[in-house]
1. Could you figure out which one of P, Q the value 2.0 for distance in nm of label points 7 Å out along Cα→Cβ at positions 17 and 97 was computed from?
2. Looking at structures P, Q, which one was mean count of other Cβ atoms within 10 Å over residues 113-120 calculated from, given that it came out as 19.0?
3. Kindly point out which one of P, Q the value -3000 was derived from, the read-out being helix-only ellipticity at 222 nm (-39500 (n - 2.57) for each DSSP H run of 4 or more, over all residues; to 500).
4. Using volume of the Cα convex hull per residue in Å³, for residues 33-72 alone as the calculated read-out, with 60 as its value, let me know the right label among P, Q.
5. With distance in nm of label points 7 Å out along Cα→Cβ at positions 81 and 145 derived from the coordinates and found to be 4.1, which of P, Q does the value describe?
6. Given a value of 39, 26, 26 for Cα extents along the principal axes in Å, for residues 25-120 alone, calculated from one of P, Q, which structure does it belong to?
Structure P
Amino acid sequence: MSDESPIQPPVVPERVDPIPHAGISEILGLLEILDDRQGKEKVYNLARDLNFDFGNLLLIIKAAEMLDFLYTPGTDVVLRPLGKKMIETNMNEKKKILLDQLRHLSLFQFIKLKLLEIDDHRLRKDEFLELLRDILPKEPPEPLFETVVNWGRWGEFLGYSQDDYHVYLDQG
């Protein structure tokens, strides 16, 4: 008899959290601005000085916070060491950092599990949108799709073929 236990299938996260509609370039821009301001600024100063829509700025801040690039005590926005590293390193290292952070987000964990269940690890865009609707029914699927693909492609977690409209597991 073997002492080895059978391989257990991956477990779907108990809860899948949505991600804010914010692009990686917007997040990186915010990190650069914070770095220029000694790593800390009041959120309302950022909105005023950058002439940003307050709601959109909050989405970018929340996205950067979810990726552990900054934190928000009270009304401050504070750059974390990982955020500083993200803006100071080369592009390949940026991609690795982002990939690492995506692996910690429940939505990306769920997507990876679902794509691994499929032989070729690919889903048509309409099927992927349906998956997003099923797991996060209160979220508008198109903006969520855009954000997931943006983050996923940037971090080399997902790929998206515009030739045949398929989302696929890149590396993850």
Structure Q
Amino acid sequence: MNDHSNTAAQEKGRALVAAGDERSYWQPLPANGYVTVKLRPQETGSNAASMGTQNIAPGSFVREHSHVDQEEIIFVLEGKGTAVIGGERHPMVPGVTLFLGRGVGHTFINESDCDLRFSWTIMPGRGLDEYFAAIGRPRQPGEPAPAPFARPSDDAIIARRTGFTPSE
């Protein structure tokens, strides 16, 4: 009889509880707001996914972009806004879930007077957390928002390196 067992399948994966010690970054114009990276491959030991939350300030937006070789899931937690996906407008209200395949252009617009807050999961998990860190500024929970600031001049290089593709 042949033994078809897979040693890797028998090994246990890692467990991780993200409880307040995550990385958080203020984001530049036009999104403003901030991103908190809850899970990333460097901590989980898995490249399958990264996960976090994003708060978009009132009247601000995430510019149109796509992901070269990643898929993204968005779950709206708070606020009200609009997702524009492939030119079609979709409401972003608590409980709405969006699936965004590779290369699908999308933007998120906060049209309300309070933060639009959502959870994001990117698969595979490499790149997006690095992009947020590279273009943003470190944030400590509870500190006041900084004055709006511009993206770094090498934003396009950072985007290409991390698989984040602005549609400009």
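1. Working: P: 2.0; Q: 2.5.
Label of the source structure: P.
2. Q
3. On the way: P: -16000; Q: -3000.
Considering all the candidates, the number was obtained from Q.
4. Values: P: 60; Q: 77.
It traces back to P.
5. Values: P: 4.1; Q: 1.1.
The correct label is P.
6. On the way: P: 50, 29, 21; Q: 39, 26, 26.
Comparing all candidates, it corresponds to Q.
Any read-out appearing in this document is the output of simple, stated calculations on the displayed coordinates, not a laboratory observation. Computed from a prediction, not measured in an experiment: that's the story for all the values here. Cβ atoms are built from the backbone, for glycine too; each structure is taken alone.
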